[in-house]
1. semi-axes √(5λ) of the Cα gyration tensor in Å computed as 32, 21, 13: which structure among I, II?
2. Quick check for you: by distance in nm of label points 7 Å out along Cα→Cβ at positions 38 and 78, which of I, II is greatest?
3. Compare mean count of other Cβ atoms within 10 Å over residues 30-37 across structures I, II and report the one with the greatest value.
4. Name the one structure among I, II that mean count of other Cβ atoms within 10 Å over residues 46-53 of 14.1 was derived from.
5. Taking 10.2, 26 as the value of Rg and Dmax of the Cα atoms in Å, for residues 14-53 alone derived from one of the structures shown (I, II), identify that structure.
6. Once FRET efficiency 1/(1 + (r/R0)^6) of positions 6 and 142 (r between Cβ atoms, R0 = 30 Å, to 0.05) is calculated for every structure in I, II, which label goes with the largest value?
7. Kindly point out which one of I, II the value 3.4 was derived from, the read-out being distance in nm of label points 7 Å out along Cα→Cβ at positions 94 and 126.
8. Among the shown structures I, II, from which was the value -25000 of helix-only ellipticity at 222 nm (-39500 (n - 2.57) for each DSSP H run of 4 or more, over all residues; to 500) calculated?
Structure I
Amino acid sequence: MDQDTQINVLYVDDEVHNLNSFKAGFRRLFNIFTAESALEGREIIERENIHVIITDQRMPVTTGIEFLESIIPDFPDPIRILLTGYADINAVIDAINKGQVYRYIQKPWMEEDLRINIEKAFEIYTLRKENRELTEKLLIVNQQLEFLLRQNLLS
């Protein structure tokens, strides 16, 4: 990973001590944004270029999966990680199917494991972005070639 690249990570959790612990553990490695609710998380996504979203599943108003699902139409690019203290297979299935979750990690997280998963999630984010850019360039070149071919056929 390029040393100049700052990975923007949003962590959404209704438990403030989890947010503080996360920020303390990762602020030297990543650019950390925290939110105590899905609503606050969405406000951050709307103003910041977030690469990786980590959310707790069990929150009072909106679950982590509901939050992730709700932002897909407007913000499909950030890679999603679901954190939970509960091993609920239905939540895992919903996370994958509805919230397009990259990883499901159990609390309490292991710092090294979470760091590696954040870095891998950012690699996927970067690869997808590069892939989109290359596809766009390819379409433009293809249109130019078709135009030149038509010009040659008509002359």
Structure II
Amino acid sequence: MSLKNQVTEAIKAAMKAGDKVRLETVRSIKKAILEKEVAVRPSGQEVLTRDQETELLVQLAKQRRDSIAQYRQAGRYDLADQEAQELAILEEYLPQQLSDEEVSRAIDEIIAQVGATSAKDMGKVMGPAMQQLKGKADGKKVQDMVKAKLAG
């Protein structure tokens, strides 16, 4: 079942259950999917690929995380809590996230493959790392781990 169909079913279920936060969140996901589909139509593509769907969800989750940080910094914990609830719902549609240990192992393998030895080789590692870990780990976490491993 495509993400679009899953979200449509989730909208129906949220409406029946009267779950306003879930309804709002899944509607925002559907809106983002529809906008992305319109954006790719000129290239002859009618529906999004699984990778494009995952990329879109990762982007939406990143926006929520950034908002949570900004709201907390501004002392708006009520808004931060709402964003956190939306993020939890969004994460239900993302692929299973890897643990820190799994991400660390993957980065170690990539460092060995590309022969990186210092912080100057960060670019050599980040490209393959993000390609391999896309949607499975937060990009900021990957970047921080790569930096730490190449610095040490």
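None of the figures in this text is laboratory data; all of them are computed from the coordinates on show. Everything numeric here is computed off the predicted structure, so don't read it as measured data. Cβ atoms are built from the backbone, for glycine too; each structure is taken alone.
1. II
2. Comparing I, II by distance in nm of label points 7 Å out along Cα→Cβ at positions 38 and 78, the maximum is at II.
3. The structure with the largest value is I.
4. Comparing all candidates, it corresponds to II.
5. Clearly, the read-out refers to I.
6. Once FRET efficiency 1/(1 + (r/R0)^6) of positions 6 and 142 (r between Cβ atoms, R0 = 30 Å, to 0.05) is worked out for each structure, II has the highest.
7. Considering all the candidates, the number was obtained from I.
8. The read-out comes from structure II.
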